[in-house]
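Nothing in this text is a laboratory measurement; each read-out follows from the coordinates by a stated rule. These numbers were taken from a predicted model, which means no experiment stands behind them.
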Structure I
Amino acid sequence: MAKPKRIATDEERARVRRLVGFGIPQNAICRMLGMTKRVFLREFREECAEGTHAVVERVANKLYSQALRGNVACMIFLLKCRGGAAWKERLSMEHSGPDGEPIQVQQRAVLILPPLADE
């Protein structure tokens, strides 16, 4: 006789959305729910996508609200991420000598002698 098909409850669906949103790996969620990954993906594919998107949306809304309220750190972060090239941080390292000239390299040989033995 075939095993009856499992039907996920609304509570399980909400829990999976929440756990996925927290960033818990799918394998760990499967262990928590006592099911194989195959069954998990069959039953909770939509919840996996929704959980991630819901958390990102909530955090983005909070970030945006804080930026509009004058939180300088949030404003800077948003502008760096979304403000285009004018707001990007640029690191530049110059490898040159004085006045932009090439770096002068001098080589010298040093001979290291062993200490003289006491006679």
Structure II
Amino acid sequence: VEDHPINQKLVGVLVGRMGCEMDFCANGQLALERLQQQAYDLILMDVNMPVMDGLTATRLIRAMPGAVGQTPIVVVTADVMNEAREQALQAGANDFVSKPLNVEQLRAVVRKYAAVQRNH
């Protein structure tokens, strides 16, 4: 869930090279709508977006019933302050990755949480 087209393309290339299929949403509201139609193994969630921010979307996803509410969420944000990480985790995120993206960190987090989903 990322509103910036350049960041969408970057994540698409990096994660796509891992053999993952992806969908992109430009804001949290669109992500909630998409989750009502389709299940995902992992959600990469930006924080600062129009319409609905990533922390609000994360809280609402966690309130959803069943497996969809348990989908791993990794917050990806340019805000590297400790309180940003804490806010993400309190909202229900499983993990936190800062921008600019570190390729190895992004790959590690995708492997970690995609593997968790495949094992269920």
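For this structure, a couple of remarks:
- Identity of the structure behind 410 (criterion: volume of the Cα convex hull per residue in Å³, calculated), options I, II: I
- Of the structures I, II, the one that 69 was derived from, the read-out being percent of Cα pairs over 11 Å apart, for residues 64-103 alone: I
- Of the structures I, II, the one that -18000 was derived from, the read-out being helix-only ellipticity at 222 nm (-39500 (n - 2.57) for each DSSP H run of 4 or more, over all residues; to 500): I
- Per relative contact order in percent (Cα under 8 Å, 6 or more apart), the highest-valued of structures I, II: II
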